Structure 1
Amino acid sequence: MSKGVFIVGTGTDVGKTYVTALLVKALSKSGKSAAYYKAAMSGNSRDESGKLIAGDARSVKNISGISQLENEMCPYVFEHAYSPHLAAKTEGGQIELSLVTEGFEALKKRYEFITVEGSGGIVCPLRYDGEELYLTDVIRALNLSCVLVADAGLGAINSVVLTAEYMRAHRIKINGIIMNKFIAGDSICEDNAYMCEKLTGVKIAACVPQDALELGFTPEFLYE
């Protein structure tokens, strides 16, 4: 039976894609069949033929070493570095939840573990054109629990606690918190990890140093 988890960041540029890649890599190296999935990617470049490159998918594939095809990793790829709802509006077309769930269900038939990455932070609109679709809707539709990724530096306490409270208000389960760009022995990073765990009641699953090549453990316990 396939297991999955949804990776939520406290915001943009906290290293969500990087941590996701390390999770996928750890699973793959432990002998598990691991896949990556993301509903929508914004801010992508084009190749020589003009085709959009799914940048986050390619990054995860390169770091993790998995052989999964990029074209099954993300159903919606946009060029503009906007929130997905605005990128879709700007470039034409809208994100359909049915297509997102269809792609995820297809992966469940072929892989043991699926790591789904969110877009931006938890309050991320994917569609707003008379019909509304948010990241929380995708999480519930895929029936997944979450792992919360945060930058371990200054500001982590506020961003982690507010994100966790928002997720709880929307009945979304958090299986663990991963502190990224963690500096062992640094008073701010160490205290942030301690306070985030105490104030949210959610266990710190890992503290990942910047530019780490390995996660350092097999993360199966984070998946349901």
Structure 2
Amino acid sequence: MSVILDIVNVSVGYSRHKPLFEHINAQLVRGTVTGLLGPNGIGKSTLLKTIAGLLPPLQGSIRHGEGAQKNNFCAFVPSQPLRAAHFSVRDTVSTGRHRYTNWLGIEDREGKQIVENVLERTGIKHLAERNSASLSDGEFHRVAIARALVQDTPLILLDEPTAFLDIANKRSIALLLRKLALEENKGILFSTHDLTLAMEQCDYFWIMTPEGELHRGTPALMQENGIIDRLYY
């Protein structure tokens, strides 16, 4: 398995004097789904934003895997993706291709075909002409994931992608992420509070504890070591 992300002694937060979480060391590999777990306010979203380059690390380094391009390393899906009022689903997904357009903002035929292929693979081609603002939360989360996928990055980060969804949509989104990791050889890292879903669909867990520890390993190992019981029970 190819290491796509190497986090070395990273601290995250908004002040060097009071970081949210310190001394994070972890790796992420292609073709796997990793669940990021921990209590509210511990720094999960901040860690994801730091990996995505939206926030600078307070210390340490975040190294990209071999062959990764710094300006096209990861796509980030926030917990509540913004909807453009008058954009169709196809237009919304196409905005993920902005870095590939020419100076007029126009993409070539190959790029447009990539968008069509992603609409098909994420199961939203039938929604392509719908106004994004009219979609249900479950439908729009698929659109946000499709927008991330067309960016053609080796790593996709998602902040609570199944929050506020019903059980059926939660499972549908989790299965989609699993499929993308396996079929597209992507590294998928997402934060969640849904332990049952994470146990079913994740290859690995990163668990941030109130004691300031980051535990890494398979769900079975985390359960065997009592880490999950300490966090949730």
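Kirkwood radius over Cα pairs in Å was computed and gave 17.6; which structure, 1, 2, did it come from? This figure was derived from 1. When distance in nm of label points 7 Å out along Cα→Cβ at positions 8 and 40 is worked out for each of 1, 2, structure 2 gives the greatest result.
Rule-based calculations on the coordinates, nothing more; no lab input. The structure displayed is predicted, hence computed values, not measured ones. Cβ atoms are built from the backbone, for glycine too; each structure is taken alone.
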